[in-house]
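Heads up, there are several structures right after this.
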Structure 1
Amino acid sequence: MYFRSIPVADMKGAYSVSGKNVVVTGGNRGIGRGITQAFAESGANVAVLCRNLESGKKAVSEIEKHGGRYTAIQCDVADIGSVKAAAAEVFKFFGTVDVLVNNAGVATKAPFLSEEGLKEWHRVIDTDLHGPANVIHEIAPKMVEVGKGGVIINITSVGGQRVSGSKNHHNAPYNAAKAGLDIFSRYLAVVLGDHGIRVNSIAPGPIHSDLDKDLPPSFLETIENELPSHRFGEPIEVGALCVYMASPAGAMVTGVNWAFDGGLLCVN
């Protein structure tokens, strides 16, 4: 018996995520903070998973005015033991999960063939690729068991589709992890589709985040002069797309890698 989503019949509630239970990894800062805010403002309940618990609690305190149920849970997505413990806390707090957003990620500036290159390779891959796998492995089976369907959104990057500028901006494990996560998302869309769980990835381009400081001047010039949008995106804009994907309006969107880049892939 296959799970079939209900088509949108009219626009009433088409973009609503009110009352949904949402988990956002790395939801305490940067793009993740924008995603947390977008869901909270849209009426969803949010669990913020992050390594820095105090930062997570601060993020929660800033969204409490929206009136949902919110919590911060300490979690290092690269550590399966930490993920298991965090998942148990999530299900104790919510009971069920409707939406999982895998956003937690790190980057590097070390050339792969440098002395630190292989150490950085494993550090980044462990968080950016193994991390989402760890979280999905602990949360998705319960989503299947409950039988209500759901949504998984993996935040990747246009860096998984382009390596231009690599001589000046070394980020090999990040590129590899994000490309792998895009394909992994498509795999999950196929195997979880029968259970009504939609899986997509969003590939942000230049979005204001904690990684801004690592961008080379040449990239900043490209954004100003060549990017069709001529600006950075904002974290809450990524959050708005997540809300759409999680809403009834997004019911036919699955197995998609959505470039959210202001046109970067068009020009570079």
Structure 2
Amino acid sequence: MSWIEGLILGIVQGLTEFLPVSSSGHIVIGSAIFGIQAEENLTFAILVHAATVLSTIVILWHEIAHLFKGTFFTYKWNEEKSYVSKIFVSMIPIFIVGIFFKDTVEQFFGEGLLVVGCCLITTSLLLAFAYYAKPRQKEHIGFLDAFIIGIAQAIAVLPGLSRSGSTIATGLLLGNKKESVAKFSFLMVLIPILGEALLETIDLIKEGGLVGESWLPLIMGFIGAFIAGCFACKFMIELVKRGKLIYFAIYCFIVGGITLTFAFL
């Protein structure tokens, strides 16, 4: 991987991590275009995921600091403790899938263009359905809603099925407010992504995968993912407020169709 390829893929990761178009699907497509093998991409994937977590922390710093203060610096049960508890509830499904079924899912579905194309079209249909559905809006995200949104996140481990698209669309279909769903979707993924990155880093070190790495593409990818992630996170929150998800549904349908076409060639 050259430094320019690393930069481009980093920007793609940063943008698509928050936009409801599937970062994993676009990375698979980008890797196929550049001819990058999956094993060559592992260290890169860990770093760019860490970069997007950092961008989330930067953009949502005030919300995170407020939750941290309200959770750990008071003994009373309050809104902050309740919100953090809901985030942990939402992580239960992805924890179960990540610990017990991740390898099974990867072996069964793989990361080919056929899977990515099908999942992108599924993302498109989910976003379109959420756009046209008009459920009654709730004041707060409940514990049951948090768990159901967490199930949507767990299913979105499939490449091409957007994590943010699945969680935001599910939250909207459950009747939650647009801004609340967007922020909850971005906050709930912080610990799972960091946990996955840590486990993959440990495995990589054990296998000697960091030896002989070319660091310039990795550094450029990290920078590109962080800057693009900061832009996309803020942009996506504003976009969800305005209810413009239909444009991403159209985009995912077109890209999914093109991907399927190339998969059958």
Structure 3
Amino acid sequence: MTQNNLILTRNNKKSIVFDVFYQKTENPKPLVIFCHGYKGFKDWGAWNLTAEAFKKAGVFFVKFNFSHNGGTIKQPIDFPDLNAFGENNYTKELEDLDDLIDHLLSDNNYKQYIDVSDIILIGHSRGGGIVTIKASEDNRINKVITWAGVCDFANRTATIGDLEEWKRDGVKYVINGRTKQKMPHYYQFYEDFKANEKRLDVEAATKRINIPHLIIHAKDDPAVKYHEAESLHSWNPKSQLFPIEHSNHVFGASHPWKEKSLPEALQKVVDESIRFIKRR
């Protein structure tokens, strides 16, 4: 069973668009929720093939767009709503993830297929930081996996631009290299980070994790350097670090991905993640 572009409607909040992939068998399945990264979206590149691989392995797999990622219900791919992108922040993403977990565990259409004692979060890039924080504060989560995950939000938040100029103008822009859009970051992004700085400390969150924790990272990642994975691993000595040789930040994938199979590196990422999930 594959259901695309489902809508989670929320009171006084933007809706969340999500996809579910699962086999309609009687056995309850591990629930995996996948969080995309910065300037990402659920349908990027090879993420659909990735979801199908988890489904084939007997996992209930969910991927979604953060509510303020810049997509819309009618156009969940790319970034037609740049104002929403500018209004995004880390705490909104954590709230989105929490609301989606609540929905999946309460929806009568799904809960018969989900093993509520086996909930796994996977986050790519910035999403890795989000799932790390969420796993550290939500006892419903049983395992956490990061793919090319970041180890720090503070430096990334402060280096978006000159703080005084950002505060004065109210907005800073980044160029999307693929779409060529000028993507805004409103100053609220920095204000929200400072107001929630203790909660958004990825290092502290990593040190609090006491569930199985897998860190997958390409040694040659040009966007999030491998030393960030090493830092995460050092902060949680019980974690497992799985390096990927000769690959990049997206493990050989690209957008659009027109091949019928996963790139070799991403296949290794998926296989190792499934082994980790199935391990008791």
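Nothing in this text is a laboratory measurement; each read-out follows from the coordinates by a stated rule. Because the structure is predicted, anything quoted here is derived from the model rather than measured. Cβ atoms are built from the backbone, for glycine too; each structure is taken alone.
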- [ ] Work out which structure the value 27.1 belongs to, where mean count of other Cβ atoms within 10 Å over residues 17-24 was derived from one of 1, 2, 3.
- [x] 2
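Here relative contact order in percent (Cα under 8 Å, 6 or more apart) was calculated and came to 18; which of the structures 1, 2, 3 was it taken from? Can you show the working numbers first?
Working: 1: 23; 2: 40; 3: 18.
Answer by label: 3.
Taking -13000 as the value of helix-only ellipticity at 222 nm (-39500 (n - 2.57) for each DSSP H run of 4 or more, over all residues; to 500) derived from one of the structures shown (1, 2, 3), identify that structure. Kindly include the intermediate steps, with their values, before the conclusion.
Numbers: 1: -13000; 2: -25500; 3: -10000.
Of the structures listed, the value fits 1.
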